[in-house]
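**Student:** Structures incoming, each one as structure tokens.
What follows draws every value from the coordinates through simple rules; no lab data is involved. In this text the structure is predicted, and so the values were computed from the model without any measurement. Cβ atoms are built from the backbone, for glycine too; each structure is taken alone.
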Structure I
């Protein structure tokens, strides 16, 4: 845990409200990991608020992202006194944590802490400097995200001639060079013998992809929103289409993968034009429609018909911020993704 981060957050809290607040770390206990080795458990703190003592298990992050929520939900199952500490926690995530009854505090002054029968809740504090979007690396622009998605599924693609990689996605050879060089600089790629490359830290690379995809790539793929003509959303499985050109994504894909989630919203990825899709699937254009259509952006064959690759399903679900979607995303990660990283 970053002690300085916690200290800044708690001092910010003391500055905002007139309470007597003291804190100290509790020596972390030891626990057995899966291999039987004794490892330190998450650190704990005690807060003394107006003379009353409360203990919390701390989970610290520099910046809290939606991709971190599945792990936090798992930690919540182990303790009712979880305290999430971060440099910044974005508003949509604060809502989710509060709804789940998870304590949180950030260095900008936002806080939700249950202390016995009392609650400390401060909302709306901003730090403009911190909240400016960052991560300007070439590897995580639109083109880079497309190539990374391919590499996460077909790692040997990285050792194809640059000209072939460029031709596959209709991009400049120079772009491929810049993207792979940037991945090497960031520690995700390393040169090995025979001038070939090896992908490193695939889990971290996946996390960066999941975080950047909805910001940098997905908006450019949006074809439009629609409703099904003469069909209820509950009848989505009866929709007939060619799996070579149309694939289920997000909630319906998750339903097919887990048989756990009942879709409240439909998502399709396609190579068909908007006109072809409306004609073939009998759709009605509707900005508020519950069927969202996106352009398919990868050039490799899916492992199964009718649904997009599990990584994309996982990313789309996690980034909704919806609790049930996040739980389903974790199921998909554990069953279809974790073992391949």
Structure II
């Protein structure tokens, strides 16, 4: 047998008992979740900004970054609602490379998922207690949801996971917004089928149990661009792309027609500075089209303390070790611009 058991890991119940969310933050999270929900159902016209590092590689730098975000959030709270990205799982196209803090609490050491679970939850809790903000994370492994279910306010499903049945079914049992990205090939019907599945009720096997779900009306589209068969990046954040999404939404049995625009990845051609221009174009599209304004609820952006990226082992504090990100100065200016123009 080629599958080798290394050691058992703690259960979600054991991890939550070891690292609980303090009681004073439980009600705060309910309030924040309600604010975010109201944006997606049209009761709150604020703009949603899901922003942070490509991957959350170290607790101190990530929390320092989110503390900076929290100060700006207080100043722009009437116009913009900030959800920090704390992405603790990193999908890898070939399977090689750094897979996130869950796999490697220390990027320069061997994987240790038992320690990774602790490091992942500690980072989220530290951020919550330091800033009062509740984060977004990517659901790379659906079976890991119980480890973070009480602390996340937004979940993203990546372009490579959106076709997976287990992701779709588990998302139908979440009570928070789930953003389904279009697949790397760009075919929007795949994403829309995933949204439809997540918005409906299901019965299935999950963590050795038969479970049923109520459906998640907050499941929605995330446009992240695509890649052609020739390897060319094809953006889908333009005015006409959003109009196409709205037309396709009308052809599916969906209870929510919201969308988020991913300003990086294939939309930017992985040129991280392009995120600024892309966001300004999306804001313009919302401002000239009431229909687009109602559909596009916010932006997903990659940003960190220091712009760019570096290789593991170079030890540049606050700079990404995966995809390059905007730096703090650009981020601060961008957030104030969004507040003025959303």
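**Student:** If you work out Cα Rg over 2.2 N^0.38 Å for I, II, which one comes out largest?
**Tutor:** I
**Student:** Among I, II, considering only mean count of other Cβ atoms within 10 Å over residues 213-220, which has the greatest calculated value?
**Tutor:** The structure with the largest value is II.
**Student:** Sticking with this structure for a sec: When volume of the Cα convex hull per residue in Å³, for residues 61-108 alone is calculated, the result is 62; to which of the structures I, II does this value belong?
**Tutor:** Source structure for this number: I.
**Student:** The value 2.0 for distance in nm of label points 7 Å out along Cα→Cβ at positions 157 and 173 was derived from one model only; which of I, II is it?
**Tutor:** Derived from I, not from the others.
**Student:** From I, II, which structure was distance in nm of label points 7 Å out along Cα→Cβ at positions 125 and 237 = 4.9 calculated on?
**Tutor:** Source structure: I.
**Student:** Going by mean count of other Cβ atoms within 10 Å over residues 181-188, which of structures I, II comes out largest?
**Tutor:** II
**Student:** Further question: State the single structure among I, II that was used to calculate distance in nm of label points 7 Å out along Cα→Cβ at positions 317 and 333, giving 2.5.
**Tutor:** Considering all the candidates, the number was obtained from II.
**Student:** In terms of relative contact order in percent (Cα under 8 Å, 6 or more apart), which of structures I, II is highest?
**Tutor:** II
**Student:** Further question on the same structure: Can you spot which of I, II the value -10000 was calculated from, given it is helix-only ellipticity at 222 nm (-39500 (n - 2.57) for each DSSP H run of 4 or more, over all residues; to 500)?
**Tutor:** The value was obtained from structure I.
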